Structure I
Amino acid sequence: MTKLENHQLDDILNDLYEDESLLEYQYNRYKKAIETFNKLYGEGDFEIYTAAGRSEVGGNHTDHQHGRVLAASINLDAIGIVRKRDNIIKVVSDNYDIPEIDIHDLSFVEEEKGTSIALIKGVIARLKQLGYAIGGFDAYITSDVLIGAGLSSSAAFEDIIGTIIDGLYNDMKIDMVTIAKVGQYAENVYFGKPCGLMDQCACAVGGLITIDFKDKDKPDVRHIDVDFSSFDYSLCIVDAKGSHANLTDEYAAVPREMKDVAKFFNKEVLREVDDEEFLDHINEIREKLGDRAVLRAYHFFKENKRVLDEVEALENDFPAFLKLVKASGDSSYKVLQNVYASSDPEHQSVALALTLSEDLLQDNGVCRVHGGGFAGTIQAFVKNDFVKEYKKGIEKYFGEGSCHVLKIRKYGGKKIL
């Protein structure tokens, strides 16, 4: 606590959050978290852990077809103030007091599905199954990962629980891809929500990563060794204020129509279909499934290859990377068609945010739909020296605080102190 009070952690916090302007905010945030921990559990020694939020950069709606994605950890995170204890896990997450868990009883309970206790138990149970040491702890966890903005607040929570066990009982020797897979297991099996591995991986591994889901049981995860801060661009997430209500059918139609095209070729997913064979049979597919299914399949084949090009561009040619981000966004808008709901054409806040952003940015950045689409947020890569002007301009339309200026950070899950 003394180091925090005396501002002796500047180097650590700047390295972690990639933004010197956030120092005072982070110092205050950490101090408040430690004070809350002490009130809950008493003063004494403690350790501090973090797990990042994430943003999808490339591979829009490719993962469910066993395709490739490009994702990044961001400088919003969950932090945990933690102390060992025997056999019992007690977590308070912001204002939510989670019931105690006895590590001798990590069994799945149907009634706990959809709860935080299920996520914690699932993570601990899976780590135990994999042969890692487990044990009890007290923790206060607080997160500034935006809920409902496609930045994966739940994955950050799963990953910080795994990272805490890694640090307290395994000397930080568990690789972060394993931590991510454990988080996915907890969400799938204990929490009861089917999900891929992208969210957990990006939150745990850190930096920019690419994942190939061709083998869905053993996805290939690769860290892209670039310092994004050297490009002098920031990642902006703009909340276009659209509602996700009543959009379940719109979301579900995307993988369903893609799989319908795969079934035309007697395959389960589009990754198993040859793209040249797809092009040779477009007229027959149109007749059987309609034009939108063809367009969405076409998006998959192009987007899946585009991820490889984006990775290569990040390593060699950043201006080319920006052009590919724009191409990805254009494909999502025109070909995948997930910028507004066809069932609700009167509400097109994402399309409006993209149109206004392109006009504001000109040559100072690029933008695209963020995440699942249809409503919610857009993503923009903006030159650092234009961020202030872009934020002011776009918030004129969507309200103060609607533009969140982020950095891509190096670290995912990490022990800080």
Structure II
Amino acid sequence: MTVKERYEAAKEIYRAVGVDTDAALEALKNIPVSMHCWQGDDVIGFDGAGALSGGIQATGNYPGRAGTPEELMADMDEALSLIPGKHRINLHASYAVFEEGEWADRDKLEPKHFAKWVEFAKERSLGIDFNPTLFSHAKAENATLSSEVLEIRKFWIDHVKACIRISEYFAKELGTPCTMNIWIPDGFKDIPADRTAPRARLKDSLDQILSIDYDKSSVFVAVESKVFGIGMESCTVGSHEFYMNYASKNDILCLLDSGHYHPTEVVSDKISSMLLFFDKVALHVTRPVRWDSDHVVLFDDETREIAKEIIRGGADRVLLALDFFDASINRISAWVVGMRNMQKALLNALLLPNGKMAELQNNRQFTELMMLSEEMKTYPLGDVWDYFCQQNGAPVKEAWFEEVKRYEVDVLAKRS
């Protein structure tokens, strides 16, 4: 059977339980996933940092890491050519592209330093999301926005303000809002004597940042928590409770990273609660293993549950991005696997009889709900996914990996 024939057969199977596969594919095509640039070069960037720091690590030394803006853009192009659907890209401030002989420290960054990224995005009809980079810098060795040193705090306040201006530039040039997410590595290795003072300094810093006049309809400022990092195992200043309350009080977004919570917490359970109190919520989908995130997104239980909550809560209310950086495998393959898995999870959610399942729950028909939930797991999702790939010019099934292998031999292996 051809891909189309398998799809038509699957379409009838789903129709029997009240699911319109054509509508599901149209919806999926219009759900953007923001692909993070930092998977391509192990979060090194181009502003001279040279090494990753701030309580995070990219482990492995697989050959072919992108070392220049041109190489990174080429690698992102290669990955995007193998992923169906609509996309965005997600940049860190450390990926500024300077002209020869030019350089600016992070507090002096300007829109012009990202002009090449705008050119790249325009040519490919991509939106851009953005992140201030408050790590991998000499002034981030101890603390940033919560630092006891006024000069250090001011440097990072000015950096984030500059990033808001750059985010406005992205939104204006590309005609789509930019999500600008703030994450800081501030915290303590051992039990602190005073948790309040550093959090008060962080609050003051954020207040100063948000005091600038900016277009809130084009820049969605978000804050991202983390339970701990290397060197800050006992306390992170920017905890979930701090940021959730700060975001609510100041009408900005709270970003949930699925690798930034205690191992028994799941982000899928938080989304519905957040959407009752926030107009939108931002997500970084990743895969935590033991102590942190940063692993390639799989088509696993939690990814599928996150996707269900996105679809049921309203995909237009969830700003969806991925966040992992695995240097132990082919970096382009990592992007493609993660992005395609996120899309498969969204498709899986779109192909569920969600109305029927909610009705069963409301009527407390839990036996039938369990039965239906389990039976849907073996419905022909793969046949619908293959058709989506084919219709959107992306390779079907594992055929994409042949292109990754070719690119590795022809391009990646030749890099120093």
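The numbers here are math on the coordinates, done by the rules we state, and not lab data. Predicted, not measured: the structure shown is a model, and the values here were computed from it. Cβ atoms are built from the backbone, for glycine too; each structure is taken alone.
Taking FRET efficiency 1/(1 + (r/R0)^6) of positions 113 and 193 (r between Cβ atoms, R0 = 25 Å, to 0.05) for each of I, II, which is largest? Before the final figure, lay out the partial values.
On the way: I: 1.00; II: 0.05.
Top value of FRET efficiency 1/(1 + (r/R0)^6) of positions 113 and 193 (r between Cβ atoms, R0 = 25 Å, to 0.05) goes to structure I.
As an exercise: FRET efficiency 1/(1 + (r/R0)^6) of positions 33 and 249 (r between Cβ atoms, R0 = 25 Å, to 0.05), calculated from one structure in I, II, equals 0.05. Which structure is it? Intermediate results must be reported in sequence, preceding the final value.
Values: I: 0.05; II: 0.25.
This value belongs to structure I.
Going by distance in nm of label points 7 Å out along Cα→Cβ at positions 73 and 161, which of structures I, II comes out largest?
Values: I: 1.9; II: 3.1.
Biggest value here belongs to II.
I, II: which one has mean count of other Cβ atoms within 10 Å over residues 57-64, as calculated, at 14.2? Display every interim value, and only then the final one.
Details: I: 25.1; II: 14.2.
Computing mean count of other Cβ atoms within 10 Å over residues 57-64 on every structure in I, II gives 14.2 only for II.
From I, II, which structure was distance in nm of label points 7 Å out along Cα→Cβ at positions 81 and 337 = 5.2 calculated on?
On the way: I: 5.2; II: 2.2.
This figure was derived from I.
Tell me which of I, II gives 25.1 when you compute mean count of other Cβ atoms within 10 Å over residues 129-136.
Working: I: 14.1; II: 25.1.
Source structure for this number: II.
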